[in-house]
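Just so it is clear, none of the values below were taken in a lab; they were calculated from the coordinates. These figures come from a predicted structure and were not determined experimentally. Cβ atoms are built from the backbone, for glycine too; each structure is taken alone.
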Structure P
Amino acid sequence: MRRKDLRLLVFMVVAVYTAALIFGLIIFIYLPENQSWVLGNYITLIPFIVAIPAAILTSGFQRRSSYIKALQGIWPKVVKSGRLAIEYTYLKNPDKEDYKQVVLGLSTSIDHLRMLFKNIGGFYPVESMKTIYEEFDKIRETYKFENLEGTRNRISALWHQARDAILEEFDRVVPTKYDAPDYNKQYED
């Protein structure tokens, strides 16, 4: 479950609890005493009013946790395949094994990402990874890129684009201490 979906679920549960509380207060304040059976019936429904949204919310947090765990599980493989693709452009005489290792890694990474993300409008969830794969598909026979520098820059840019898109899905925290000398000097108190 994406962070956005979980946030919406939390909002909906809070809205249900708020509505139930307001409804209960209205019954308690404005209902005449001779109709106290309405308040009694409402009070008997409170366990359901509390339990059902709580169960749905718990399910949402569990789905989010499973999603993050799955993403963390495939992340090292995706990083490895992206880095191998870039490193391939530095090889002077790549052979079939080098090529096969990169293409297999990219293909596996793409399928792992498709396992977690749906296609959007006919596009892969991380189209940049697929585009890197297509760059390698062009050299299936020769194993060599014509313009190494240009290809390296293109693959590197595509990889960074894919990496940033995937990192957006993680719940990352801001560190309490930065390891950036210029940043620390600029923002010291």
Structure Q
Amino acid sequence: MYNSDKHKEFHALCDKISTEFAIGTLWHGRSAPCMRASAFRGFGEIHLRMSEHDNKKKLCFEKIVSDRIKYVANTDMSDSQRPASYSFAATPQELKEHFHLWVKREHHYEVILNEAIEMARSIKLAIYDELCAIQRDVQEEITRVEFLIERLDTGGWSGHDVAYVSELYHKHFENGGGMDITLS
């Protein structure tokens, strides 16, 4: 049936995925007001949307896992103070470090997803499909943040340019735009 060591390993990966979503929800949720307090409202809106996205995807993932394999993923919140205590200072250099940390976090998550995807293929295809969709979302998020980093690199991370790009995002989101934006 469904109690082999392989399945226990998969359960542990499901726990990690649930935890990563929860930490992402907190990290983005905390970053959003920090960005706004630093006058980067557009970047704050990105984080707000990502926090909402991570929370929604966590619930969807946990639903499909419980429906298909009767496993309730455990979210480990023992390290929840790390993202909750995040604070942001308003210098362009600190913003640059923030975006690089963001990409690093998502690459770490990608490693966990890759392992889960490989195992899910032989466990339940519906979970495999969901994990592939999550992986596509993570890769898209990495790409969007890397585009943003490249754009800000071009402007030399000057305060004026950073504020301009943040304002582009702010106006884009105010007009109902999604995550796809042209950064002129």
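Okay, here's what the table says:
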| read-out | value |
| --- | --- |
| Source structure (of P, Q) for volume of the Cα convex hull per residue in Å³, computed value 107 | Q |
| Relative contact order in percent (Cα under 8 Å, 6 or more apart) derived as 21 - corresponding label from P, Q | P |
| Identity of the structure behind 0.20 (criterion: FRET efficiency 1/(1 + (r/R0)^6) of positions 57 and 105 (r between Cβ atoms, R0 = 30 Å, to 0.05), calculated), options P, Q | P |
| Answer label among P, Q for the case where distance in nm of label points 7 Å out along Cα→Cβ at positions 153 and 169, calculated from the coordinates, equals 3.0 | P |
| FRET efficiency 1/(1 + (r/R0)^6) of positions 41 and 113 (r between Cβ atoms, R0 = 35 Å, to 0.05) - highest-scoring structure of P, Q | Q |
| Value 21.6, calculated as mean count of other Cβ atoms within 10 Å over residues 25-32, assigned to which of P, Q | Q |
